[in-house]
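Next up: some structures, all given as structure tokens.
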Structure 1
Amino acid sequence: MDRRRFLSSSAASSIAAGSVALYERRLAARSVGPNDRIRIGMVGTHGRAGALMRVFAGQSDVDVVALADVDTRYHDAAVEAVKNIAGNTPRVYTDFRHIIDDNTIDAVVVGTPDHWHAIPTIMACQAGKDVYVEKPDGHNILEGQTMVRAMNKHKRIVQMGTQARTSEHFRSAIDWISEGHLGIVLVAKAWESAKQGSIGKPADSQPPAGVDYDLWLGPAPQRAFNPRRFHGHWRWFFDYGTGDLGNDGVHRIDIARWALDTAGLAQGMDPLYMPTRISGLGGKWYFDDMQQWPDSLQATYEYGDRDDEKPGRLLSYEMRLWTPYRYNEETEGAILYGDKGYIIIGNRRWRAFAPDGRVLAQAAGENSGASHMRNFLDCMRSRKRPNADLETVGHPSSILCHAANVSWRVGRQLTLDPDTELFIDDEEANALRTRPEYRKPWELPQV
């Protein structure tokens with residue numbers, strides 16, 4: 001499916017007028033031959049980044065040659081992990097720009113908090129490197145758009161870490177849906193109902209020794225250090241994360257969007273692109289703590305033009321972070337409703353049912369993410385789009401999260417222009433498509 005164009009020139013110029021490109025490179029893009037070893041630099045070394053690091057280090061055709069982490073307390077353990085898995089000793093830095101500057105590195109893996117997804121990805125593309133970046137694509141809509149522009153301008157492979165796009169059992173569910181068994185499908189729903197805990201209200205303090213806190217903040221506003229605005233909990237704050245909608249929700253929404261699109265194509269409908277009407281309702285109602293994003297949320301997306309004779313479609317997402325029980329026998333998942341049956345897709349199994357409740361088909365499989373990383377490496381060699389290609393998969397699904405968050409923050413339904421990705425006639429909502437300000441020197445690079 002062809003990607004529609006991004007911002008109108010006037011909107012793009014007004015937003016980017018104050019930006020300064022940190023790195024303008026005219027490096028020849030390295031091409032990885034079929035017999036070459038792929039040299040990787042990691043941005044981040046613990047948490048999710050540590051899991052990525054270990055999988056990439058274990059690939060037979062990969063050398064993890066460099067690591068960067070603002071928390072030097074993790075450096076020794078990360079180097080030792082790579083050494084134990086692959087036998088080599090990677091270089092280790094605090095500042096990721098050393099990896100960007102290394103012309104021998106083929107790809108950068110970005111496993112950082114959301115507010116540090118865009119800048120390393122864009123700079124890596126400008127330096128002629130391919131990128132594996134965790135979800136969502138950026139901290140906000142403008143960052144995602146700029147990442148896509150950088151990918152296309154510099155002809156890079158960029159895979160987003162929505163691993164369901166490659167996991168065996170999700171793909172088998174999509175294959176079954178593509179055969180048209182569900183009939184006409186107009187509604188899909190995704191959900192997250194896993195109970196989470198309070199993060200409390202600890203006092204501000206000094207950053208731990210060994211942490212470059214200024215670099216960790218990066219483009220975000222200068223604030224006093226707080227342990228809950230740091231490792232493990234940053235996602236609950238506007239400055240750094242996108243709430244659980246951009247954390248777990250993006251996985252479930254991506255699966256639901258993929259399934260809804262597949263079912264429509266099986267019936268001769270147009271491909272899904274961007275929704276036109278978006279609403280996000282809910283609040284931070286359950287936990288009495290420092291979290292800023294909601295713990296209860298209903299997001300709804302309407303696809304299709306109401307003046308068009310073709311049927312529209314609905315996708316919804318429900319978040320309940322305080323319920324200690326499952327929905328449709330799954331803690332988190334997606335369901336597709338058709339006039340001939342329905343399918344429930346969980347993290348490690350899927351089940352399809354007839355209207356009378358009979359099981360039509362089912363399967364189970366892995367969801368570790370290793371195959372998704374392998375797909376990225378294979379596409380580095382073939383130069384084909386990966387399964388979670390940033391332009392056609394990662395960014396459209398991320399926009400669903402960003403847009404519903406914007407709707408929730410302004411307190412009203414929004415109408416999205418699919419071509420420009422601007423909210424129509426809504427200055428307040430459009431202001432939330434980006435940060436009020438990028439803290440110098442970490443401005444969003446121009447592309």
Structure 2
Amino acid sequence: MNLSVALSSAQSALSATSTQTSIISRNISGAADPGYSRKMGLTSSMGFGGVKVVSVGRTADTALHARMLEATSGASAQQALLKGFETLARTVDDPQLNQSVSASLGKLTDAMQMQAESPGDPVLGAATLSAAYDLTRTLNDAAQTTQRARAEADAAMADSVDRINDLLTRFESANRAIVVGTQSGTDVSDELDTRDRILGELSQEVGISTVTRAGNDMVIYTDSGVTLFEKSARTISFNRTFAYDAGTTGAAVFADGVPLTGAGASMGIKSGALYGHAKLRDDVAPQYQLQLDEIARGLVHAFGEPDPGDAPGIFVLGAGPGIAANIGVNPDVDPALGGDLARLRDGVTLNFNPAGDAAFSDRIYAMLEALNAPQAFDPATGINPNTTLARFASSSVSWLEAGRQQASQEASFRDTMLERTRESLSNVTGVNLDEELALMMELERSYGASARIIRTVDTMLQSLLAVTR
């Protein structure tokens with residue numbers, strides 16, 4: 001090796017070492033960023049024995065990253081669903097407080113049994129009336145809470161759609177920069193990190209899968225196969241519904257006209273916060289509302305007075321959608337509204353006690369018997385459709401608590417799986433400070449060796465020049 005070749009080799013090594021040192025500095029700075037992937041200089045040998053950094057790469061694991069996106073979507077969906085169940089659970093409160101529909105129905109039954117022992121006692125009659133009002137208020141409040149949960153889920157869907165559109169717009173800019181940079185041969189490792197971060201945020205809102213094409217161009221699909229991004233972002237649209245009642249059907253979310261949620265979504269999404277909110281709004285809450293309506297309908301039926309048709313009894317329905325939301329106490333039994341408390345004993349529409357006997361209790365016992373008789377309920381409630389009203393109400397509480405508990409357990413499992421997936425991905429693509437510092441020390445030694453070669457060559461050249469003078 002002549003002196004000029006040795007000098008060129010040493011100089012190229014110094015340049016490569018400088019570049020690699022800069023890359024290590026970037027790694028150390030990004031060590032605390034969970035979205036940062038470790039960078040590395042890709043080197044190539046030169047013809048005269050030197051070395052150069054030809055490009056900057058980064059550590060990546062496509063399979064682990066895809067699993068992390070899937071885990072993120074699953075965890076977000078369960079968290080959204082759990083939040084909705086917790087809102088619905090307010091209708092039953094703490095079981096020890098006995099404020100559920102089932103508990104209120106039990107209190108009414110107890111009050112009527114006491115009144116049946118002394119049917120002429122106005123104090124016991126007032127207690128029955130108070131228990132009836134408590135029951136109707138509980139049903140009214142439960143229906144309002146259920147519809148409020150649907151409205152909150154609808155609002156959360158609107159927020160999710162806004163975030164998805166924003167993320168897709170940001171993704172379009174990052175993807176374009178990566179494609180252009182890849183074609184020109186510039187370092188796009190930081191842009192790749194940015195794109196992965198956006199995918200992570202997007203997967204929180206909706207389940208996604210990705211395909212990377214030539215030139216680092218990426219396409220995004222929903223977990224059901226609907227295109228969200230290909231060359232450009234697709235528009236995600238949603239019309240929010242601000243007020244809900246039992247007759248309201250929420251709007252679907254569309255991606256370029258393709259429904260992602262709702263009964264008509266043949267390619268409906270399966271995970272992500274958007275899915276969780278839609279599941280609560282369109283399935284869970286309406287099913288619970290149906291249970292409440294069936295309880296209210298069964299209550300009106302049980303206390304109705306036998307006639308060619310059911311005559312109004314203690315409970316009546318007001319105008320408006322939803323039986324539970326509109327059930328109330330018949331004003332004819334409320335003295336404060338011009339009614340007569342004795343009608344609880346004698347009959348509301350029909351008079352079962354024409355003699356006015358204060359000890360008459362047949363009508364009260366008949367209502368208790370009807371209350372404890374099996375009824376036919378709607379099978380769509382998901383509860384035994386042939387049972388007593390009390391058991392049906394109790395089963396509704398159990399159904400709600402079982403759903404909340406299952407959602408909680410599934411959310412905990414999904415969160416644990418997400419954390420472990422993130423940890424596995426970080427172990428592969430993250431920065432290990434000990435390794436980076438060790439590499440820095442090696443580069444320092446390499447830098448020192450190259451510097452000594454240059455000094456040696458310089459000394460030899462000076463000696464050569466001195467001899468030729």
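Tabulated data for the structure shown
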read-out: Test item: helix-only ellipticity at 222 nm (-39500 (n - 2.57) for each DSSP H run of 4 or more, over all residues; to 500) calculated as -8000, pick one of 1, 2; value: 1
read-out: Top of 1, 2 by distance in nm of label points 7 Å out along Cα→Cβ at positions 37 and 365, largest first; value: 2
read-out: Per mean projected area of the Cα convex hull in nm², the highest-valued of structures 1, 2; value: 2
read-out: With distance in nm of label points 7 Å out along Cα→Cβ at positions 125 and 253 derived as 5.7, matching label from 1, 2; value: 2
read-out: Which entry (1, 2) yields the derived value 18.4 for mean count of other Cβ atoms within 10 Å over residues 69-76; value: 1
read-out: Label whose coordinates, when mean count of other Cβ atoms within 10 Å over residues 109-116 is calculated, return 18.5 (choices 1, 2); value: 2
read-out: Comparison of 1, 2 - label where mean count of other Cβ atoms within 10 Å over residues 205-212 is highest; value: 2
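Read the figures in this text as sums done on the coordinates, not as results from a lab. Here the structure is a predicted model, which is why all the values come from computation and not from measurement. Cβ atoms are built from the backbone, for glycine too; each structure is taken alone.
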